[in-house]
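Next up: the structures, one after another.
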Structure I
Amino acid sequence: MTGTERPQGAILVLTHEIDPTADFVAHEFNRRNVPFIRLDLGEFPAKLSLSAAIDAEHDDWSGILKRPRRSVRLGDIRSVWWRRPTSFQFPEHLSREERWFARDEAAAALGGLLRLQDAFWMNYPESCMRAEFKPVQLKAARREGLEIPRTLISNQVGDVRAFIRDNRAAGRRTIYKTLAYADVINPVTGMNEVIYTSVVDEEDLDESLVEVTPCLFQAEVEKDIELRATVVGDQVFTAGIDASASPDGKIDFRTAYEHIRYEHVELPPDVSARLIRLVRNLGLTFGAIDLIRTPDGRHVFLEINPSGQWAWLESELGLPISRAICDALENGHANRLAERYA
């Protein structure tokens, strides 16, 4: 391929309508004059329609995903950015059971046809789902030689109390964080609220809440600075995030954005290599990874988000993450189905 030639096929961006992070990539594609199609699965069926066919004379599906002024043909997709598409939205006149049926049918049709595309994925949906499980993340990180915090997942109050006491005996506090989504609906106000990472002690435990569902506890890691490493293929872009000016920010920087100091950080080559292998071995091409750099210079893995945010770090530090994502989507090699399921 010469310097003036471009790979053929469409670049498909799947995310919700209001997504500032995706806007960064859209602006970069527009700057390059590279065409792309941005859709949200949540637009189906009100704004997005599907028609596809296969028969005995053809060995592949043909068809089209179509919305007003925007469409893409099946088989003409070379790259897919599975960013943050929303759920299908069906007419309110349908009963709950009818909406469930329609949702399952839509997922089977659209999901199956999209997965048949011989395309580069960032990230493949099943890989994304698997990598979101924190037990999977932590085991994969250890397999790559990364240090992780001592961790307990339990709904047994006695085990949790013993874990807290063991940490205290070692001179460490105990941290609680959610295993899945941190957003909850307050049943009194009806407002969306965030459950932040917090320090817990034995007197803080609500036994009835611990017993009702598994909870994740970790030994607190002494922190010089928190790091967000954004991995795109074989590139790592790392930001230092220091919210230590706020007591709560020391535990969870999301509680103290107004106090955060940002800095560009270069990870040691061996740490960067481990993060790149971690992302690859989780079946991903992108991952936003949270780490702690300790006062003695160790790097401790906390978690990976396969669809994590990064745009605010590009704004703060000028990290060229959107360029790297566009490079991958524009030029990424096809993930062959045979390789994907091997």
Structure II
Amino acid sequence: MNNNNYVLIMAGGVGSRFWPKSRNNFPKQFLDILGIGKSLLQLTHERFLKLCPSENIFIVTNSQYRDIILDQLKGITDAQLICEPSRNNTAPCIAYASFKLAALNPNANIVVAPSDHFILYEDIFVSKVEQALAYTEKHNALVTLGIAPTRPDTGYGYIQYDAHEEEGIHKVTEFKEKPALEKAKEYLAAGNYVWNAGIFIWKVSSILEALQKHSPEIHALFQEGSALYNTDQERAFIDEKYPTSPNISIDYAIMEQADNVYTIPADFGWSDLGTWASLYEAAPRNEENNVISAKQINVKETTNSIIHIHTDKLAVIRGLDDFIVVDEGNALLIYPKGQEQEIKAVVAEMAKEFGENFI
């Protein structure tokens, strides 16, 4: 096991598309959303123990989730939590974490991964990450794992890559925004497009060089604290400076501008579990094609639906097709599964109308 390998698990999101199960104070990465006794964060942490020592795994999160993470990940220390004081998107938090790791180990070879993804074939996943780490160890390259698309999905960004390969690595030609259905069908037919899963691999020197070149404002802001990282002065510096950083994703800030971006097309049974429909696709279904998580329920003439009911409540459901039904705490969601992309906007509207207590 290579002691220069490090992992940054991104665990600061609020998972609003999984409302009402996922709430601001306890979002989906901390939930046992699969019903197997472990949260998505715990599963992600276990997965990366195959790649590096436990002490080389860092959790990038919002300060409000510190206690939840320390409770769920036994053995993780405060020093392994990289807490952002404000939500400024992924570029600033990756920049902060990269400067911090560079101060610990200038030879760090880093995997950046979301905390809330489902991966069915973990051995294949680990093998692909190891392949990427071996490449970035020798090259000044920014590598992303691209998911081989199985359908013309309009909910993901796409990556176009060059057919020529070196050690199974392809040069990225272009990043594409979430497409309309017809365009997604074209990408699928072309055969040289993958889904952008937000899983990145690079040496710390490579990402800091890319930040300096393509996002000099972010680089300069965090470089100012170089002598403070991993000291008692780090927290005060970050609390003051971090909220002033630009609100921008790592895709816009770096990946879409850099000319040393590569991808490894892969298929390891991936789902981002970003929505109720994606959980429906990943979970086992009964004879009526329903995914049901409930202890006391009577369901009739209901098909193709996902139903999560709080354990102390009896539910009687009849006559639904292709619906999401979720009862959780002080909120109930009944929504057509095919229109679930609207849920995030609806939740934002409700926060304004009824207050954050329901969100």
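Tell me which of I, II gives 0.97 when you compute Rg/Rh (Cα atoms, Kirkwood Rh).
II
Looking just at distance in nm of label points 7 Å out along Cα→Cβ at positions 263 and 295, which of the labels I, II belongs to the structure with the highest value? Could the numbers behind the result be given before it?
Details: I: 1.6; II: 4.5.
Biggest value here belongs to II.
Which structure, out of I, II, was mean projected area of the Cα convex hull in nm², for residues 111-238 alone calculated from, if the result is 10.1? If you can, show how the numbers build up before the last one.
Numbers: I: 11.8; II: 10.1.
Considering all the candidates, the number was obtained from II.
Supply the structure label, taken from I, II, corresponding to FRET efficiency 1/(1 + (r/R0)^6) of positions 231 and 279 (r between Cβ atoms, R0 = 30 Å, to 0.05) with the calculated value 1.00.
Label of the originating structure: I.
Supply the structure label, taken from I, II, corresponding to Rg and Dmax of the Cα atoms in Å, for residues 247-326 alone with the calculated value 19.2, 57. Mind showing how you got there, number by number?
Working: I: 13.6, 38; II: 19.2, 57.
Answer for the origin of the read-out: II.
Here, each number is a calculation from the coordinates, and none is a lab measurement. Small disclaimer: the values here were computed from a predicted structure and weren't measured. Cβ atoms are built from the backbone, for glycine too; each structure is taken alone.
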